[in-house]
Structure formats: C-alpha cells, structure tokens
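The data blocks that follow each hold one structure.
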Structure I
Amino acid sequence: MGLRMGDGRTSVERTSERELVVKRMFDAPVRLVFDAWTKPELFKLWWAPKSHGVPIISCEMDVRTGGGYRIAFGHDASSAMAFFGKYLEVSPLARIVWTNDEGDEGAVTTVTFEEIDGRTLLVLQELYPSKEGLDEAFVGMEDVMPEQFDQLDELLISLGAGV
C-alpha cells in the first residue's frame, strides 16, 4: 500500500486499505506534547488548520479512559460543525485512543508519545471501518496534518520558552 506523503517533517502514510499513519518528531519533551493533546486550552490553539479559516469555538475534553470529547468548529454556534467521541484508553505521557463518532465511517484514532533524548516521536494511527471511509478522509489529509503539526510545533516552542 504505502502511499507516503508529507512535508519532510511530517510523514503521512496509508499503510493499508483502512489505516493511515502520521509521524512527526517534536523538539519538546513528552510532558509538553501530551499536555497539548489533553488540555483543552492548549488543544484549541493548534488543532484547527489556520489556512481553512474556521476556528474552534468550543472544546470540551474529559481525557481519561471512558471520558468524552466534543470540539466545534465555525464562526458561530448556528453554523458549527462538531466532532465528538469517547476515549477508549488514556495512558498518561504514552498513549491516547479515541473514537470519532460524528459519522458512520468514523475512525478509531491512536496517538502514541515516545521521548527520545528530550524530543518526542508522535505517531498517530487512524483505523477506519472501511476502505471507503479512509478514501474519503484521506483527501486533503496530506496537507492538513502537516499544517496542524506545524502549529503544534509553534505552540510547543512558546510553551518551552516558559519552562
């Protein structure tokens, strides 16, 4: 399979008919990277790609095994698009697994965090229920994920400056 794309720092690879794997090394310790994924006040600063011009208007996250999340994008509540699901597994500083329940073709997303010499290797895997689900989601993913991760990089640099 192995359709690989990315921007040189972020690799976006389709590893099977139903699975997408995104990898990126961040120049920050696991503690900061994990915080950026689990604290709503940090998450909303980087998750929405700025090039799309659609900000996050609300971000509710109960990041624990069995907890849930709801993230709304838009310019006002009446036109907002919501993404929501539940956390299947949360292992602090190591792994987060969640569902994407906004549609029938929602993936199960797994993010792992590995600290290597003070830097963090982040691996995001999305497993879709069907090939069609991944086909639909994959369109534009090679641009969106690197942009999101660039924004995360900028946030981590600013957080690191205060450590």
Structure II
Amino acid sequence: MKTLSIDVRRADPQDAGAVADVHRLSWEHAYAGLIPHKPLTQMIERRGEIWWRKATRGPATLLVLDVAGSIAGYATMGLNRARALPYDGEVYEIYLRPEYQGIGLGRRLFGESRRLLKSLGCDGLVVWCLEDSEHAARFFRRHGGLDMVEGVEDFGGATLRKIGYVWPR
C-alpha cells in the first residue's frame, strides 16, 4: 500500500515556478468572466516565476500545499492591510489548482494559514473575495467567515464589489 504525502509548508525560492503555474491556472479558472480579460491577463503575467521567487523572501508569508512533491496550491498572509478593521491578520490569497479543488485540500491550507497567523499573535482575521465569486464566498462561509465588510476593486476601469469575511477574536 502506498502513502500519499500531503504537506503545508513555507515556500522556498525553488517553488516559485510551480507557484506561478498554480497562480495562472487558478486565476484563469476563478476569474474568467468576472474580471475583464485584459486586466486579468496583465495581472497573471506580472506574477511569473521571478515575482514569486521574490515573494518567498518578502514581508508576507507564503505557504504551499505540497501533494506528493507537486505544488497543488498556495496561500499568502500577513498583517491586515485595512487598518480601520479591528482584526490583526489577513489571508491575502488562497488558491488551488482546479484539479485539486473540492476534495478538502483548501480546508487544510486555510486551517494552516489561520493557525500560523494565530501563532504570530494575530487577533482576528479578514479575507477578501469578489462578491460575484460564488465558489470563494461559499468556501469562506462554510469555514465560519462572517460577511461583515464591503469594498470595491478596480480592474482596468471595471469596478467590482468585494466582500470581507471575518473571523473575530
């Protein structure tokens, strides 16, 4: 009988190419039809392997979901960027390759992200997602997030509403 290894760990610089692939595939899957094509393509192209290599050494923490030696997903997190909100931590991004979605791996990556923020002393947590991203909204509600805050993002002239899900102290 074989054992499949699944690990959540901090990203290393050598993970950058695989994270760039996850980013591209997951963003194309999640945002096609929500974010206009040109700004979406530009955002994806800006985050190639070199960008992600720098991100492994940046101020935000970058975790990867390693499934049998392949990077299946990633999450970035750090201090809450919306200082007006009474929450210390923020998960900036959490994405999985489309073929790894819906089988509990997102829950594992999100749980590790929350545990890490708590271990760093963050009291409370916020995660933002586009209002029309039903899959993301359902994921955050299913994991205890409360729809408490609203905002907007501009994507090449298209203004889209976003929702802040919070996990209070």
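Results, tabulated for the structure shown:
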read-out: Read-out helix-only ellipticity at 222 nm (-39500 (n - 2.57) for each DSSP H run of 4 or more, over all residues; to 500), computed value -8500, structure in I, II; value: I
read-out: Per mean count of other Cβ atoms within 10 Å over residues 69-76, the highest-valued of structures I, II; value: II
read-out: Top of I, II by volume of the Cα convex hull per residue in Å³, for residues 13-52 alone, largest first; value: I
read-out: Structure responsible for 1.9, with distance in nm of label points 7 Å out along Cα→Cβ at positions 29 and 61 calculated and labels I, II on offer; value: I
read-out: Which entry (I, II) yields the derived value 26 for relative contact order in percent (Cα under 8 Å, 6 or more apart); value: I
read-out: Structure (I, II) behind the derived value 43, 40, 33 of Cα extents along the principal axes in Å; value: I
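Where a number appears in this text, it was derived from the coordinates with a stated rule and is not lab data. Computed from a prediction, not measured in an experiment: that's the story for all the values here. Cβ atoms are built from the backbone, for glycine too; each structure is taken alone.
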